[in-house]
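J.: Just below sit the structures, each encoded as C-alpha cells.
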Structure I
C-alpha cells in the first residue's frame, strides 16, 4: 500500500495529496447521500440534476468571458442551475407525478444543451469534456474546504433527522401518518443532492457522478440491514474505490475518475452475481 501511494511523500506532487484528501472527503458524501438516493430510487432525478449543472457552468463561463459578470465563478452558475433543477423536479414529483418523467428528461437534455451553447459562444476554447468527466488531479485547497464543510452538513443532517429520513425513504405513507413532513424531507434531500453534485463533479465529472452516488451504496445494500449501516458501508466502499482508482490511475497514466467508476461497477456487478447465485442455491435446497 505504501508503494501504491508513494507519491504522497513527494514534495513536488502537492496536487496528488489534494486528490488523496478529496477522495477521502468525497467518500462521505457518496456514502451518505448515495444511500438515500438509492433507497428512495431517485437516481434518475439526481441524474437530471447532475446534467443540468453543465448549463450553469456554460453560462458562468460566458458571462465572465464577455465581462458581463467579470470573475463569475463556474461553481456559482452550477449551484444556481442545480438548485433550480432540484426545485422544479421536486415540485413536479410531488404535485404532478404523471409528468415527472417528461420533466426529468427535459431538464436533463435542456441543461446540457444550454451549457454547450454557452460554451460554443464563449471567447476562446472551452472544452466541455473537462466538466463532463472531471479531473481529481485539479482539485484545489478551497475545493477541499468546501467538501469538508458539506461533509459536516450531510453528517449533521443525517444524525439529527435520521428517523425522519429513514421513515420517508422506506415507507413514506406510514411516515406521513406518523406526522413526518415527507414533502419537506424529499425537497431537502434533492437540494442537498444538488449541492453535492456540484462539488463532486470535480472528482468524477458530471457524467460519472451519478454512478458513484449509486454504485457504492448499491454494493453496501447487499449486506446492510438498515439505512445507517448502508451509509457507513457505502462510505467505506466509496473510499476503497476512490483511493484504489487514484493509485491505479496514477500508475497506469489513466483517467482517475473513469478507473474509479469501473472498479465500483465491477464490484457491484460481482456482488449482484453472487447474490443471484446464492438465492438460486437456496431455492434449489428448498425444492430438493
Structure II
C-alpha cells in the first residue's frame, strides 16, 4: 500500500482496490461454495457487518492522516477489547477471565513493540482528532467481525465476503467519487497499479474471506487477538528488507503477543449466549 499511495491519494486508492476486491469476490468466490438465498431475517446482520467494514475504511483512511503511527498501532491493538465489549453489550458471548488475561497480555505486547520502534504516542494538537477517528474505525471493525461471524452459522465465508464487499464498496464509491474523478488515472505507473491489484486481491478479498472463516472456528473475541500479529510481521519484514530496527523491545513485544494467543488457546472458549443466533 505504501508504494501505491506514492501515486494515488488515500481515498481514490482505497476505492479502486475495493472495486478490485469486489470483482474478484463475485468472479471467484461464487465458484468456491454453494450459495444460499439470503433469508430476510439475516439482512440486518449483513447490513451491520457491511456498514462496519465501510466505516472502518472511511475512518481508518482519515485517521492515519491526523495522528501518529504509534497512536494508530495502540488503538488498533485494542480491537479484542472492543469485540469483547460489543459481544457483552449485545449478549452474544460471555467472556471469561482467562480471555481477559489473554487480551491484556496481547495489548501489552503491542505497547512494548510500539515503544521499541520509537513511534510517537501523542494526544496533543490535532493528534487527538486522528486518534478518535481511529477509535471509531476500530469499533466499526469490531461490529464487522462480530456480525459477519453470526452469518457464518448459515452461509459460507465466500458468500458473506462477497455480499459485504458489494454493499461496502458501493457506499465507499459514493463517498469518494469526487476524489476519484480528480485523479489522472492514465499517469499512474505500473507500480501503482500493481499495488492496487495486490492490495485488492489479497488483503481485501482473500484476507477478509479468511478472517470471516477464522471467526467461525474460533469465535469473534478469540479471533480478534490475531489482529495484533501484523505489527510483528511488519517489524520482521522491515528488518529483513528495509534495514529497520529490530531490538529487544520488539522481541519481547512479539513474545507477549504470541503468549496472549497461547493463553487464549489454552482457555475455554467464550460461551455463546442464548440470543447469539
Structure III
C-alpha cells in the first residue's frame, strides 16, 4: 500500500520544478509566519504599554498582575456575547488558533480569556501556566491562569475578573484557595459561578493523545520527578504559535533548499548528471559560464 506514494514522492523530489514549487511555498509560508509573529508581538506590547500607563508609584507586582487581568477582562468581555455563536471560521481561527483571534473574538470562552491573559503577562517575563480546573468531578470545566510573583504563584480568573488575597495581603495561589475555599469564597466578585470551587487543577491533559502523551509524561516523571512534571503547562509553551510554525517551517525549508540547490546545479550546470556534486566541480563548470557572460566579454575586448 505504501509503495505507490513512496515511489511518487521519490520521483517528485527528483523533479527540479516540483522542488522549486515547494521552495517557493515554504518561503512564502516563512514570510507569512514572520509577519503574523511581528503583528501579534506589537499587538500585545501595545496592551502592555496601556497597562504601564495605569500603574501608580505605589503599585507593586501584585498590583501589576491585577491590572493586567482587569485590562484583559475589559477588552474581551464586550466581545464575548458578539462571537459566542461560533461564527468565526477560517484557516487562521480553526487551524492556527493564535492568541490574537482569541483577543478579538473571545471565541473560546474561558480558554480565550486564559490564553490572552497568559500572553500579556508573558510580555513582562513573568512565569505563567494555564490551568484546567475540576468542577463537579469534571476536568477542564474552567480555565484559569497562574503567574509566579515575588511571593509565589498567584491564581487569576480573567473570565470573572477574579483574584484572591491571602491574610498576609499577597495574592493567593490555587492551592491556597483549594485548601480554604470557605475563606476565599467570600472574595469572589458578583456574577462568579460558584460551581468553580477549586476542587482540583491540572496543567496538561496527558491523556489527550493516546500512547504518545502518556509516554512523554512517564519520561518526564523519570527525569524531573512526578511532582514537578505535574506542573508543566504545555499550552503555555504554545502561546506564540506563529513563531513556532515559523521555526518548524524553517527546519523543513533549509534541507529542502540545499536539495533543490544541488538538483539545480546538476541539472543546469553539469554536463553529465553522474558527475559528483563537489565544490571543486561547481567551480570547474561555473567558471567557463561566468567568463562567457556579456559583461566579461566586453572587458576582455
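Each value in this text was obtained by applying a stated rule to the coordinates, not by laboratory testing. Given the structure is predicted, the values throughout are model-derived calculations rather than measurements. Cβ atoms are built from the backbone, for glycine too; each structure is taken alone.
J.: Given a value of 19.5 for mean count of other Cβ atoms within 10 Å over residues 20-27, point me to the structure among I, II, III it was derived from. Walk me through the numbers on the way to the answer.
T.: Numbers: I: 22.8; II: 19.5; III: 14.1.
Only one of I, II, III returns 19.5 for mean count of other Cβ atoms within 10 Å over residues 20-27, namely II.
J.: Output the label of whichever structure in I, II, III has the greatest value of relative contact order in percent (Cα under 8 Å, 6 or more apart). Mind showing how you got there, number by number?
T.: Values: I: 29; II: 39; III: 17.
Looking at the calculated values, the largest one is II.
J.: Supply the structure label, taken from I, II, III, corresponding to distance in nm of label points 7 Å out along Cα→Cβ at positions 76 and 260 with the calculated value 3.9. Provide the component values of the computation, followed by the final result.
T.: Working: I: 2.7; II: 1.4; III: 3.9.
The correct label is III.
J.: Among the shown structures I, II, III, from which was the value 19.9, 75 of Rg and Dmax of the Cα atoms in Å calculated? Please report the intermediate quantities before stating the final value.
T.: Numbers: I: 19.9, 75; II: 18.8, 55; III: 27.1, 96.
Going through each structure in turn, the value belongs to I.
J.: Next question. Out of I, II, III, which structure matches -27500 when helix-only ellipticity at 222 nm (-39500 (n - 2.57) for each DSSP H run of 4 or more, over all residues; to 500) is calculated?
T.: Values: I: -27500; II: -22500; III: -17500.
Clearly, the read-out refers to I.
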